Structure P
Amino acid sequence: MDLLARQKGGIMKGDFEVCVKTQFSAAHFLRGYHGDCAGLHGHNWIIEVSVRCGTLSETGIGIDFRDVKLAAGEVLKDLDHSNLNDLPVFKDMNPTSENIARFLYKELCEKINSDNAKVSRVTVCETPASQASYWEEV
């Protein structure tokens, strides 16, 4: 049985994952940290948003890349070119890559999640070699 026949017959089961990368620039410092990051400094943060989809539309799309980019842009607009420590969400929580990833995940879930599409992971890279991801088991 060929692949197309198996797909039409419902034998194959799986999910699709769509990933979109975007970025923002911001400053931050880490309260209570003993090292260079205790001082104000900035990053060009790279964000990767992964969305799992259970089915595809008739055109073969799980969720439009554009929709994920728009949602990410809406969430990132308040972070871009800011001092993250000054934002209400980070008033009592350090703006670490881990905490930023969790914040973005929660915000993006509210904008993206539907019966077919769910944010599966958000990864935040503060340098090309340093990243943190956040996801929740379902």
Structure Q
Amino acid sequence: MGIHRLQHTSIPMPSGGKPEAQRFYTEVMGLEQIPTPSSLDASRIVWFSVSDDGDELHLYTEDGFRSDTNGQHLCLVVDDLDTMRAVIESDGIEIHHEPEIAFRPRFSFRDPFGNKIEITEIRGNYLDAEV
């Protein structure tokens, strides 16, 4: 027995935020929206496919929504960090610089609801630099 991978992460959005989530995560982030299971309230939830391995991002309506201002975030790995940065900036989104991690260049930004999203490119094992 053991954990194999993270299958999905779920982050909040305010009531009425579903159309903006659909626009942002498909048009800006390039994710594919996938059907929400019929057993769930699709008016309050939207799901996206993140990879061909079955990784997913779920957004849900949270009553009393308040975006996190601390370290809570999700991180997505991309093939081309510079291209993704350009796409994010072209939508007028402010980029935040993160402390350096060896072999993991990265940046972060806030989605339309204030959720922190980190983007990174994995170029090697960070432990190799910590000798």
Structure R
Amino acid sequence: MAKPRILDIGQCGLDHGNLARHLSESYGAEVALADTKGQAMATLRTGEFDLVLVNRVLDLDGTSGLDVIRAIKADPNVSHVPVMLVSNFPEAQAAARTLGALPGFGKADLRSGPVSALDSAIGRTG
């Protein structure tokens, strides 16, 4: 089975490193990073991704992750790619789901072992 390809959008360096390590070790995933909404949209259009993870607030410029999800779901070229919000806030998760995102998870969930939302989105391959 091919390695899952995941695009991580808007994380700071430390959080991206932690996410990428978890995704690589737990799922054998290859993880790319996009810092801004524009960079994310361009990256999505140039490659095939199995999942997109969007930070609640993009670290580099403060863009709302919900705005990024809205842009992805509005673009017919990339709207088919599953998206999850990375946030510990239930109200943010609910808002993301209304925009078409899968149930997401918070960064704190990574410290407690397997993340069931990721298991259902990309499956356990590692």
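Every number here is computed from the coordinates shown, using simple stated rules; none is lab data. Keep in mind the model is a prediction, meaning the values are calculated, not measured.
Here are the numbers:
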{"item": "Origin of the derived value -12500 (helix-only ellipticity at 222 nm (-39500 (n - 2.57) for each DSSP H run of 4 or more, over all residues; to 500); candidates P, Q, R)", "result": "R"}
{"item": "Which entry (P, Q, R) yields the derived value 15.7, 51 for Rg and Dmax of the Cα atoms in Å", "result": "Q"}
